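*Asks:* I've put the structures underneath this note.
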Structure 1
Amino acid sequence: MNTDTITDVNTLKGGPLFGFWYPALPSGKLRPGTLQPLLMLGLPILLCRDRQGKVAAMRDLCPHRGMPLSFGRFDGERVECAFHGWQFDTAGRCRHIPALVGEGTALQTEKIGVTSYPCQEQDHYIWVYLPDGKGAPGTIPEVTKLPILSEPYQFFDLSLTYRCNVDEGVVGLVDPAHGPFVHQSFWWRSKASMHEKTKLYEPIPNGFRMVAHAPSQNSGAYKLLTTFYGGPLTTTIDFVLPNQRYELIQCGSLWISTRLTVTPTTDQECRADYCAAWNCFPWLPFGKFIFRQFTKMFLSQDMIAFERQAIGFRYKPSLMLVGDADMPAKWYYKLKAAHLASVQTGQPLDHPLKERVTLHWKS
């Protein structure tokens, strides 16, 4: 068992990480010719989809008087501010200022602009790249893709609001020990089903992986797969900075692929986005609806736990991370610190996990 103990977690906590892609909105929720305002990492963001279906993202503030552009109109090409009618194209460049007359018309309005952000669609989602203080790099990394092993497949997504700090939310993604207490149910697991587990972890770029293994026998969802399809059944779980947890379950040619992210909107509120793709159970009536409802129930249990934890955080308690079950949380905090150090120094990221490590805990 790992005996490394961190007794002051608060010193490791910090703000959200910039310089990454974040999921902003499911693609189907933004129709051509429409706008959608949202908060991401404390920034007011405006998403828009032009007449040709291309998505764009910009700061949701007019540079003239600070009016949120989302209160204005969008004709599929330009966003018009509701206050004075300034117009901006989807790249954020000002194209028209109605009040200008005479000498003022010589002003090169295109030199006035709203901050725009790289934006693209991937895996049924709109993603926005939020650069750090150094600005967007010359080469922006690709959006991490949801593993899709074959077609056709079914898909759904859902979002919930978590009232917690981003670090608390992300640690919840990687914590392996809360299941029997937070997610007790007849279809998942209970305290009575707790037993010792041994898992192998390895480093991956910007994250770590619980390598392919036979899933827990005390999880009803996995039992369902083995009941109908036999085996062997394996699951692989990845965590990737800044906020992404992937799980790939495989049973021969059948698979289930999921992604869960926790994106901060404000200092004390996050949006949890979950999506799942799968090619099994095609015969199950209302399968997508059933899967979605069980997932929503599962994530809502986390939401309740975070809200209750927030009551304790009002008193600014000292916190600690102990034993192997808390190692993934430690790796997250150390990865975050290593990334920030890498950005500052320009040196390669010093990954806290140097090689494969075996962890033991009970859950």
Structure 2
Amino acid sequence: MNNSENLTGTASGRRSFLKKGIAAAGAATVGAGILTNGKLAFAEEEKKGHLDAGDAAILRFLAAAEILETDLWQQYNELAGIPDPEVPGGSGNPDYTAAVKFLDGDMDQYIHDNTEDELTHEQFINAYLASKGADTVNLDHFRVLPSSLATGAQQIGRLTNLMQLAVDTTWYTRYRSRTKNPDFGDTFPNAIPTLAAGEHPAIPRSDADLSDPNHLQAIANTAGFHFATIEQGGTSLYAQLAQRVTGVEVLRILLSIGGTEVMHFQTWQDKAGNFKPLTDGSLVFPDLNAPPLGGEDFQTNLIMPEPTIFLSRHFPPCSIIRPTETKGAAMGALKFLSDSHLFLGQSKAFFAYLTDLAEDADDAKR
């Protein structure tokens, strides 16, 4: 079963599954009283804490997203970052670290800092929810995916799979387009088409992946593009959901955290452009400064969004985050992550729980 199939089905079928199966699966650790009459059973507690139910639903989905981000960044940090008391776990992998540093000499520090940021985001949002008497998010029951066996990685259960990715690189062409915007229904080609197909490791699966320098650099290149792929998603998600919140304080939270996601994306977009062109089997990292891309708008050292259409084609082009349309934003983000194989190997209960969080976030209205 692929990830997309796990996200299909009717809401009633999914909620029935949750009611009957999640407790039996031992998933009580993900939260108390998940459903009442097909709706999340948090409204009374949230009313007491003066937190709008829709705002709480949005915060819960974002807490889950941040937990997932922390999990994947922790894996990168264990192997190519700086494990320390701020971001504990792992002991580093010198060969992989050197390959990632081809993109920038400070990559280990950047990976460390991005990991710490996501950890603080998940902790803050859950703490804020708790302070309002609202239910928090805990995904520990779903930490069942295997760790890398390469030197430096902790051997613990994971939420995310970085060893079989299909990395969407349409952000590269989207942010360089002056005439198209996904909010208008426009689509964009992948900058690295072969990276979006198949299953590619972004971290070494074992020390066997370290022996061929070309293969190891392909893994590091994959990671470099995946960094930006993840963070452009967060950049849009916070901007999208901020338009649906009711409380001024919750709006402040989304704008404040969302701004750091923008900083992350700009950093990784810059570093991805330093990748090494190479071929590793069917995976091809072409020279993006040459046709069919290349030219002023597609040169690899660009890190600012090119101006494009916004709100109406009658307005002049404007440099913006894209997309920012709010309809279906949470489910769209979940599907995007799922289609990348990030959750390959996860259970039906995992997908059902995240789908429920996403749908409730999308149901929130100002």
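*Asks:* To which of 1, 2 does the computed value 25, 18, 14 (semi-axes √(5λ) of the Cα gyration tensor in Å, for residues 178-273 alone) belong?
*Replies:* 1
*Asks:* Kindly point out which one of 1, 2 the value 14.6 was derived from, the read-out being mean count of other Cβ atoms within 10 Å over residues 82-89.
*Replies:* Working: 1: 18.5; 2: 14.6.
Working through the options, I get structure 2.
*Asks:* Thinking of 1, 2, which structure, once helix-only ellipticity at 222 nm (-39500 (n - 2.57) for each DSSP H run of 4 or more, over all residues; to 500) is computed, gives back -6000? Kindly include the intermediate steps, with their values, before the conclusion.
*Replies:* Numbers: 1: -6000; 2: -15000.
This figure was derived from 1.
*Asks:* Could I ask something else about it? Between 1, 2, which one scores greatest on mean projected area of the Cα convex hull in nm²?
*Replies:* Top value of mean projected area of the Cα convex hull in nm², among 1, 2, belongs to structure 1.
*Asks:* If we compute distance in nm of label points 7 Å out along Cα→Cβ at positions 122 and 314 for structures 1, 2, which one ends up with the highest value? List each step's numbers first, then the result.
*Replies:* Working: 1: 4.0; 2: 4.7.
Looking at the calculated values, the largest one is 2.
Readers should treat all values here as calculations from the given coordinates under stated rules, not as data from a laboratory. Please read these numbers as outputs of a predicted model, since none were measured by experiment. Cβ atoms are built from the backbone, for glycine too; each structure is taken alone.
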